[in-house]
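Multiple structures follow.
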Structure P
Amino acid sequence: MRLRTLSMIMGVVLVATAGFCYPADVVPLCNQEYFPAAQKGIAQAKKSIQLVMYLISFNQEDQHSKVSQLMDELIKAKLRGVEVKVILDYQSSFSKTATQSNYRAFRFLKDNGIDVYFDGARVYTHNKAMVIDERIVISGSHNWSDAALTSNNETSFLINSPKLAKQLLDEFSRIKLSGPELEEGSGVSFPCWAMGKKGVVPEILRRRNERGFDIWLLLLRDFDGNAGGVVDTNYEVLAEDLGLLKYMDRPTYRTEINRLLRVLNKLYKLVEIDTKFNQPIKIRLLRKVEGESFSIPRTYWDYGWADRLNMDAKACLLINLAELGRKQQSLEWMLTRLQIAEKYGIDRRVLYSGMKALRDFNIIDVRYSSIDEGYENRMPSTTVFLGLYDMHEFEQGLKRLEDAYGRGLITKSREYAFVVFKGYDLNVIEMIASFINTYGATKVDEAFKIVEQKSPDNPKRTFGYVIGILDKMKAGK
C-alpha cells in the first residue's frame with residue numbers, strides 16, 4: 001500500500017485515484033519541519049487520529065526527545081476524548097531493532113489506553129502516515145525516530161484533503177492485524193489445566209495418542225457452552241473432520257470413533273459417551289473449559305493445520321498459544337528449551353521436533369540470543385508467533401511468483417529460503433529471486449552457503465544475515 005502520486009501545481013496538489021483527480025492544499029515538510037507540524041496537528045485534533053508507522057524508536061526514559069513528545073501528545077489527545085488508533089509494523093524477518101523499538105512503543109501506548117495494533121507478522125507495513133480528523137494527512141519518509149526528526153534528510157507532506165484522508169483510512173482498514181485471532185471471541189477456548197507436568201497433553205504425547213487428541217479438540221471446538229456439557233455432533237461430522245471418510249466405510253469409522261472416545265473416557269476422564277447400535281452418538285464433556293484458558297484460532301481447522309501438523313508440532317503450537325495467553329497483540333515470548341520442557345512436562349526431543357516443524361512452516365520465528373560469550377551463558381531465545389495461514393493462498397502466491405520470475409528461478413529461490421527457515425514466506429522468496437537477478441547466482445549461492453554452515457540455533461542463521469553478506473560483497477569488503 002503506497003500513497004499515490006502527488007503532483008504539485010502552484011501550491012495545489014492533484015491526487016490521482018482509481019477514477020478521478022481532486023485538488024488538495026499541501027505544505028511540504030522537509031527535514032526538521034515535520035516535528036512541529038505533527039505535534040501541532042495532534043494537539044489540535046478534535047475527533048480522531050489514525051497513525052500507521054513503520055518505526056517508532058521510543059525510549060520512555062528520554063522524556064525530552066521529540067519522539068517522546070509526539071507520544072505524549074497522543075496520550076493527551078486520548079485523554080481529551082479524541083479517538084486514537086495506531087498500527088505499527090512487526091517485521092521479524094529482517095531487523096529485530098525495529099521490532100524491539102516498536103514493541104516498546106506498543107507497550108507504552110497500550111498501557112496508556114491507546115487502541116494500538118501490530119500488523120500481521122507476515123506482511124511488511126512501510127507506511128509513515130497519519131490522518132487527523134478525517135481531513136489532515138501527514139505522510140512521507142519520516143519515521144518517528146530522533147534521527148528522522150532531527151538530523152536526516154527527509155521529505156513529507158501535510159495535505160488538507162477530506163477525500164485523500166478517506167482514501168487512506170479505507171486503505172488502513174484493510175491492513176491485516178496481528179492478534180485478533182487470539183482474542184477470546186474468535187477462537188476455541190482451551191484449558192490451561194490440560195497443560196503442564198500433570199496435564200492431559202503431556203500424557204497424550206507420551207502415549208502418542210494423536211487421533212484421540214484430535215477428536216478431543218474437535219469436541220471442544222463444537223461445544224456450545226451449554227450447562228450439561230453435551231456436544232452436538234455425530235459420527236459423520238467427526239469422521240469427516242478426522243479424515244476417516246477417505247479410507248473407511250461407515251461401520252469401520254464408527255468403530256474407530258467409539259474406540260477413540262472410550263480412550264478419552266477411560267484413560268483421561270475427559271468425556272462420557274452413550275453409544276447404541278444404529279443410534280446417534282451422545283457425548284458429554286466431563287471436564288469443561290473452566291478457569292484459566294487460552295484460545296486456539298479456528299484457522300487451525302479451517303486452513304487444514306489439524307491434518308498437516310504432526311503430533312509434536314500440534315503440542316508445540318499449544319505451548320506457543322499458552323505462552324501468548326489472552327494478551328491482545330502479544331506476538332512473542334521467551335523461555336529456554338529446558339524451561340519449556342520443565343514447565344510443560346514435554347520431552348526435549350519432542351520439543352525440538354515440534355518447534356522445528358512450526359519454524360519450517362513459518363508459523364513461528366525464533367530470534368536466538370548471542371553466543372559470543374558461549375552457550376553456557378546464553379540468554380533465552382525469543383519465539384515469535386507469526387500465525388496460521390491459508391496454504392491455498394500461499395500456493396496461489398507462489399504460482400504468481402513463478403509466472404513473474406520463471407519457475408526455475410523461484411524453485412531455486414525457495415531452496416535458499418528453506419536454509420533460513422523461510423520456505424513458506426513469499427516476501428523472502430521473491431527477495432531472493434530479485435537478489436539473484438541483481439547480484440548474480442554465484443554471489444547469492446556463496447552467501448547462503450556461508451549461512452548454511454551455521455547451526456539452526458545460531459543467531460546468524462537468518463535471512464537478515466544473508467542480506468548483510470550480500471551488502472558487504474557489493475561494497476567489495
Structure Q
Amino acid sequence: MFPPVLKQFLLKLNEGHGYFCLGIDKNLSIVESHGNPESLGLFPPENGTLITDYLPILISENFTENFKIPFFNINENNVCDIHFIKCENLDYIMLVNKSEIFQVTQKYQQFAHDDNISKNKFKRLAEELNVAKQELKKSNQEKAALIAMLSHELGTPLTSIIGYSELMLNGELDKNSLKVIHRNAIHLKHTIENTLLFGRSQAKESDIHLEATRSSEFISELKDTLYHFAEDKGLALMTESLADEVIYIDIPKTRQILINLVNNAIKYTESGFVKIVFSVSNHSYIFTIIDSGIGIAEDKLDTVFSPWGRVGESREAGSGIGLYTSQKLANSMSGKLYLKSSKKDIGSEFELIIPINKPDIKPLEENNIVTQQQSHLSVLIVDDDEDILDLLTFMLEPSGFVIHRTTTNEDIDDILKTQSIDVLLTDMNLGDVRADSFSKKIKHSYPKLPIILMSAMPSAKLKTNYKKLGFDAIIEKPLQRNKLISLLSKF
C-alpha cells in the first residue's frame with residue numbers, strides 16, 4: 001500500500017520495522033496511517049485530526065519542503081526521528097524508532113563527558129600539586145633563611161651575654177656590665193617573639209583578643225622597654241599623646257608592632273631622635289613612629305615590608321622579618337601599617353592605624369604599680385626549675401611577699417593544708433605533669449584560691465582555654481617584676 005517513494009525511503013534507512021507513517025492532505029489533516037504507533041508510545045490517531053494537534057512539535061514547520069527532526073523525545077522511553085516527505089497527492093510524516101540508538105549514543109556521550117571531567121580533574125590536581133610544590137619549595141627556602149638569620153641574630157647577643165656574665169663572675173667588671181647583658185637579653189626576647197609571630201603568620205593564625213588599657217600607660221611602658229637602646233646610641237626617645245583615654249586593643253600584637261618599628265627607627269638613626277605619637281582620628285587609634293635617621297632608598301620603598309629585606313644600611317644587623325611580621329599583625333587586627341614618608345638623610349615616618357572597637361568587657365581598673373610592702377600576701381610558687389624559683393623569690397621577697405615554693409605538684413596539697421596561701425603561681429609544664437591536670441582539682445577543694453599561670457606568649461585562644469581550666473589569670477614569660485607584683489596584689 002506504500003507509495004514507491006516511501007519504500008525507497010525505508011530501504012535507504014535500512015529500516016524494516018520500528019516505524020509509524022502518517023499520510024496527510026494539503027490541509028495537514030491525517031487521512032491514513034501505517035505501522036504500529038504503540039511501539040513508539042503513541043496512540044492511533046483519528047482520521048481528520050490535524051497533524052500539528054497530534055504532534056505539537058510540528059506546529060512551527062511550514063511543510064513546503066522535506067525536513068527532518070532528529071531524536072525527538074516522545075516520552076521518557078521512546079525517541080524517534082521525524083521525517084517529512086512531500087509527494088504529489090499526499091504528504092507523509094514518517095516516525096522512525098531511534099530509542100536504542102539514542103540510549104547507546106547517550107552512554108557514549110556520558111562516557112565522553114565523564115572522561116573529559118576526569119581529564120580536567122587530573123589536570124586541576126596536577127596544577128594544584130605544582131602550586132603546592134612551589135609553596136613547599138618557597139617554605140623550605142624561607143626556613144633555611146630563617147635558620148641562617150637566627151644563627152646570627154641569636155648568636156651575637158648570646159656572645160655578649162655569656163662573655164660579660166663570665167667576666168662578672170670573675171670579678172673583672174662592675175655593675176655597668178649588667179646593662180649590656182640586659183640590653184642583649186631584651187634583644188633576644190624581641191627576636192624570639194618576632195620569630196614565633198612570623199611562624200604564626202605563615203600558618204595564617206589570626207586570632208585577636210581586645211583588652212582595655214590607658215593610652216598614656218601603654219606608651220609609657222613601651223618607652224621604658226626601649227629607651228635604653230636609644231640611650232646607648234645617644235638618641236632622644238620622645239613620646240607625644242594627642243589623646244589620653246582608655247583604648248581597646250590587642251595589647252601583645254600592638255606592642256610587638258611598635259617595638260619592631262621603634263627598634264628599626266633606633267637602628268637606622270645615628271643622631272637625633274625617635275618619637276612615638278599617639279592620636280585618635282576617624283574612629284581609629286593612630287600610632288606614628290618618626291625618626292631623624294638615614295631614610296630609605298627610593299629603590300627599596302616597594303619592598304620595605306617584604307621578608308628578609310633590609311630597609312637601609314646600618315652598623316647594626318637586622319633579621320629582615322620585623323616589618324613583614326608587623327604588617328601581618330596589623331592586618332590580623334583589621335588595621336593598616338604603612339610607610340607614610342621617608343627621605344634620604346632626613347628620616348622616616350611609619351603609621352599604624354587600628355580601627356576602634358569597644359568590646360563588652362569589664363571597665364579598666366587603674367593599674368598602679370605596687371611599691372608598698374605586701375607582707376600580708378602569701379604566695380605559693382610551683383616550678384620545676386630551681387633557677388626560676390630563686391629568681392621569683394628574689395623578685396617578690398623585697399616587697400614583703402611571703403614565699404612558699406615547690407618543684408612538684410605532689411607537694412601542693414600538703415602546703416595548702418598547712419599554710420595560709422593567698423595566691424598560687426605556677427608554670428604550665430612541671431616535668432611529666434601539666435598544671436591544667438590539677439588546676440580544676442585545686443579549685444574544687446579551694447574555690448577561693450586564685451591560680452595564676454605563667455606561660456610564654458599565650459595566644460588569645462589559649463588564654464580563653466586556660467581560664468576554662470581553672471586559671472584566674474595568665475602572665476606572659478619572660479616575667480617583668482612590676483607587672484608580676486601588680487597582678488599578685490590584685491588578689
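FYI, it's all coordinate maths here, none of it is from the lab. Note that the coordinates shown come from a computational prediction; the quantities given were computed from them, not determined experimentally. Cβ atoms are built from the backbone, for glycine too; each structure is taken alone.
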Computing semi-axes √(5λ) of the Cα gyration tensor in Å, for residues 271-430 alone for each of P, Q, the value 46, 21, 17 comes from structure Q
Any idea which of P, Q comes out highest on distance in nm of label points 7 Å out along Cα→Cβ at positions 47 and 159? Q
Can you rank P, Q by distance in nm of label points 7 Å out along Cα→Cβ at positions 103 and 359 and just name the one with the largest value? Q
Value 11, calculated as relative contact order in percent (Cα under 8 Å, 6 or more apart), assigned to which of P, Q: P
Given a value of 3.2 for mean projected area of the Cα convex hull in nm², for residues 351-390 alone, calculated from one of P, Q, which structure does it belong to? P
The value 3, 14, 18, 16, 10, 5, 4, 6, 9, 8, 5, 2, 0 for P(r) over Cα pairs in 10 Å bins from 0, in percent was derived from one model only; which of P, Q is it? Q
